[in-house]
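Right after this note come the structures.
Derivation of every value follows stated rules applied to the coordinates shown; laboratory data play no part. Since the structure is predicted, the reported quantities are computational estimates derived from the model, not experimental observations. Cβ atoms are built from the backbone, for glycine too; each structure is taken alone.
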Structure 1
Amino acid sequence: MSRPPEDQGAPITDKAQLIEWFSSAVTPRSEWKVGTEHEKFCFRLSDNKRLPYDGPDGIGAILAGLQRFGWQGIEEKGKIIALSQGRCAITLEPGGQFELSGAPLDNLHQTCDEVHTHLAQVREVCDELGVGMLGLGFDPTSTREDITWMPKGRYGIMSAYMPKKGSLGLDMMKRTCTIQANLDFEDEADMVEKYRVSLALQPIATALFANSPFTEGKLNGFRSFRSHVWTDTDPDRCGMLPFVFEDGFGFERYVDYLLDVPMYFVYRDGQYIDVAGKSFRDFMAGRLPEVAQHSASLGDWSDHTTTVFQEVRLKKYLEMRGADGGPWGRICALPALWVGLLYDPGVQDQAWQLCRDWTVAEQEALRNAVPRDGLRTEFKGRKLKDWARDVVDLAREGLRRRARLDYQGIDETTYLKPLDAIVETGRSQAADLIEAFETRWGGRVDPVFEELRY
């Protein structure tokens, strides 16, 4: 989740500014970057319980401890709720999930260096406090009631609104973790094709990274319960976007969509003002009594773009949001998959040819089946693991063509190794965890805290 905006930006006078907000993000291919975000569950080593914000071993103490490495605190009402360092940020999800929002970087070698440095810093501080961090897509043991809210005003508004729209929204807020990759586009047409390819193929990424088979200490029947949670969170801001595949899709059509997504809040003078369910169109027109004294600004628009939760989200870059949280190597594998598919024009075209004939109905069915069945899902006469092999092979070719080498002369294809093993065996992390639970763990979940601890 985003931190409070530092600048409200220019007032909005017409829709053209919103279209320009997106189109201003087009980037020459030579300047494309990759950003990686990943979330972790924080837990106490003594009892495997999730951490509150307050206390000598709480999340606030972790944030304070990390400042020894040069991180600068960002406060809300006197409490540190985020850290920044250059173009990196550490932020907190509603239940205290600990997120690194990485810097835009030139290559995946830099991404993995960034991940390694972050996790080493986190481990040093956590070891001193007797706490740890866990790489999973869904909390394996905690109930909603076990998890305390982080001291961020936007979460109070969202938590009150979520149950009005779906039964699993509070689970999304408190009990899920993801890995995300952020990618550039060179013009509107490139954005459109990237959006279509990545939205169609996102269920394959979900299956490859499936890592959430436990709920409250038991098997839940899913490979990716995190992915299932999004199906009953809020239909106004989740799910497929059929219009992405329609003729004429572009920045303006996406703006029209966002204008019709209900708002959550407006941020002014250090306060989040509750406008949940209200229209951004009405806000622009000055028709919201709750904020009648405030004009809509581009800062408000930027905030609003973060409150839709599709598995591919457009901001000033495209966000790939379909993967469960997971171990260190899979943090690097997620951006490797999408950079490989979408940063070489020839491979991007091959990826589009792979899925361009899939109907929206077929994509919906695939997306709904994957959380439970993962790579075992049948799709268009093939197992999904076979589709996944084709996709990973395309990504490998894209990374090979990029030819970005590390100091040992190794290219970025090395980061696909965890996915190579998955497509070879047809077994995701979730399948391995289910087998461990049923065999060597003796029907217990607690060993996951040690085996998947960072």
Structure 2
Amino acid sequence: MAPAFLIKNVMRIGAIFLFSLSAAHAQSRPEKNFVTPIGPQAWLRELYRPAGPWAIHIVEFDLRHPYLQLETVKANDHLQGKERASAMAARRDRERHRVVAAINGDFDTGNGVPINLQIFDGAVLRQPTGRSVFAVGKNEKPVISFLSLAGSVQSKSGFWHPLHGFNRARNANELVFFNHYFGGSAGTNNFGSEVRIKPLKKFAVNDTLRAVVTELRSHLGDAPLDYSTYILSGHGAAENWVIKNLTPGDTIKFVWRIPETPWRLVEAIGGLPRLVRDGSISIESQAEGGSEGFTNNRHPRSAVGFNADTSRFFFVTVDGRQPGYSEGMTLPELAALMRELGCAQALNLDGGGSTTMVVRGKVANRPSDATGERAVANALLLICTAPPGKLAQLDIPIQTMRLRAGEKFDFNITATDNFYNPLNLSDKKVSWKAPKKLGKIDRYGLFTAGAKADSGYVTAYRRQARDSVKVVVKIMP
């Protein structure tokens, strides 16, 4: 059942959100919420449900729009390490690549290594570990599934050898692949041999990659890594194959395949457990290693899902551990919410203090840690690739301003185009006006309150774009 949202193409509107979770919450009544356009065919929905109580943030979007795409991002662009989702979003934000929204991603091992598969722009950072993964290919439908990764390399003479691992420790008789996300070097010992290879085209899963062997390091480990080269590190029987079959200058082939998804995967991120399968609630904690407490206790939660024809995607966060404001959800409650939104497939992401929703560079939810937003292993981003457009909206990020008589205040304003992407106002002339009795405002937005108590609106405008803020002037005793 599709969510009962009232959607209009305006900056902020009230909407009615109807959903029922269980008999235990049957006393809940429909609540008002706010819907804000944040991109082409993308909206932020802010809900508050006193029955929980729950503070819920939903980013809904249509990935069929030609300017929208999904990307993952790794903290510090390094397999190990953590970074705030807002910082990762800011790092990836640029013209024609605007980060509309970001949500925290996978659980991690404690040092920032995600516990499951991550693919970024076709490159594998972490191999799968037998838990659910959200993945999407170029112009292909997304999946939520258990995925496996199998690789092999072919010498110039046509001899194949299996690849045993990706960006992990090399064990006995193994051939392991490393890329620069692993770090500055492979970190291996000298009981093996390694080759450095330079790819001839962009890496992609479920594709054949040609590369040139640039160096053979016999009985040496810890080969240096950089953005332009990969390392194949062999031990034992695999080392013997490397020395016998790979020579500097050779053009070789290697492949990494995920057989469950035969198309070229571009992005993937892990989570656990699956919440919705083929339109039915299916909380698969036991199969993915989740405990009973993790499933049935209320915590802050994050999730991703999409409907049956993949026309609607959802990033969802539920704040928690904040008595009187938002208690968090159990996984059954979260699954019911995802199903009520219309998700045919949905996956739980890392939660607790990691739960974070970033919208246009600002944290939209209220993270539960006392110190605020927590650094996490990775994140999932909604990207808008539209070129800069014409000025469409002005926004004064204040609803009401209270000033003393004669007090000055410098109003700031932001501008966005018809895709809700930010515009630089430096070369855009914006006009300001205010009632004479209320005070004076100059061409730069500097307002001086009048001498008498009054209230009214200060307005910024340029052509059809405008926004206003209520100003209350008080006479202080």
Exercise for review: Could you figure out which one of 1, 2 the value 3.9 for distance in nm of label points 7 Å out along Cα→Cβ at positions 53 and 309 was computed from?
Suggested key: 2
Check your understanding: Computing FRET efficiency 1/(1 + (r/R0)^6) of positions 149 and 349 (r between Cβ atoms, R0 = 30 Å, to 0.05) gives 0.05 for which of 1, 2?
Key -> 1
Practice item. Supply the structure label, taken from 1, 2, corresponding to distance in nm of label points 7 Å out along Cα→Cβ at positions 301 and 429 with the calculated value 5.4. Key: 2
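Ranked on Rg/Rh (Cα atoms, Kirkwood Rh), which label among 1, 2 comes first with the largest value?
Working: 1: 0.94; 2: 1.06.
Answer by largest value of Rg/Rh (Cα atoms, Kirkwood Rh): 2.
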Point to revise | Structure (1, 2) behind the derived value 3.8 of distance in nm of label points 7 Å out along Cα→Cβ at positions 125 and 405 | key: 1
Review point. helix-only ellipticity at 222 nm (-39500 (n - 2.57) for each DSSP H run of 4 or more, over all residues; to 500) was computed and gave -2000; which structure, 1, 2, did it come from?
Key: 2
Revision key, fill the gap. FRET efficiency 1/(1 + (r/R0)^6) of positions 157 and 253 (r between Cβ atoms, R0 = 30 Å, to 0.05) gets 0.60 when computed on, of labels 1, 2, structure 1
